[in-house]
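Please treat every number below as a calculation from the coordinates, not as lab data. Because the structure is a prediction, the values reported are computed rather than measured. Cβ atoms are built from the backbone, for glycine too; each structure is taken alone.
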Structure I
């Protein structure tokens, strides 16, 4: 299925911001205001986000295989774990910065905060959807049977 052009444009812009943020985190290695271990963790998280965004974009464009329910659950669980890790370290980064520290005060820092905020919203939506699905599965036996048939096809 061919995607609209605006999806390609916004994806490209998103990658530009991700790479700028990654270079910002790489340049923090000379900044004495931020803990070295925290710099490495944030930089690795940003690199993982670049890889994840790139692979998600490829799957969106080419759709190489049919996605089943198990793959969706694994994807949601891994996203929830990654966003929790990322949000925690951005939170630590925010509160470890000293205000007069010039080497860390760039606009990319705010994009990092934006990513953490969007990760918080995504994690909340994932948890809420899993809660609703769980409640529906418990309260509706017919739905449970349908899901079990999809999970265990004979």
Structure II
């Protein structure tokens, strides 16, 4: 139709990194990569640096002074996605029944910690189970299995 003017489309409003950081803290998750929060913190630290002060020192000073933007970006990093996908590391085959049991206990402990919102690695879970006082006998059995495997 001649003379017809199509309606203007509303532009999608972009959400800035500071707002994304606040949302990440509020809801506990974000799809923003950790490096984006970090680079924005460093950009602000560079901008706010005192004469002769490095960006890293400025960042430290801003964090200690509770600069609201830097603090929000720093806290949001906890919920950010990692740059590289986590790689599944091949587990060592258990040597014997005690090794199998301690690995199973570590796996269960990690799942319990994740269920209550704590992020721990499989290695941290194993260390916690291995060091627990109630597992002394199991720990000794694992050591005996390892020694027998090595021929000691």
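Taking Kirkwood radius over Cα pairs in Å, for residues 36-115 alone from the coordinates of each of I, II, which one would give 14.6?
Traced to structure I.
Kindly point out which one of I, II the value 1, 8, 14, 17, 15, 13, 11, 8, 6, 4, 2, 1, 0 was derived from, the read-out being P(r) over Cα pairs in 5 Å bins from 0, in percent.
Checking each candidate, the match is I.
Can you spot which of I, II the value 7.0 was calculated from, given it is distance in nm of label points 7 Å out along Cα→Cβ at positions 4 and 52?
The read-out was computed on structure II.
With FRET efficiency 1/(1 + (r/R0)^6) of positions 44 and 108 (r between Cβ atoms, R0 = 35 Å, to 0.05) as the yardstick, tell me which of I, II scores highest.
If we compare FRET efficiency 1/(1 + (r/R0)^6) of positions 44 and 108 (r between Cβ atoms, R0 = 35 Å, to 0.05) over I, II, the biggest value is for I.
helix-only ellipticity at 222 nm (-39500 (n - 2.57) for each DSSP H run of 4 or more, over all residues; to 500) was computed and gave -28000; which structure, I, II, did it come from?
Going label by label, the one that fits is I.
20 is what came out when relative contact order in percent (Cα under 8 Å, 6 or more apart) was calculated for one structure; which of I, II is it?
Structure of origin is II.
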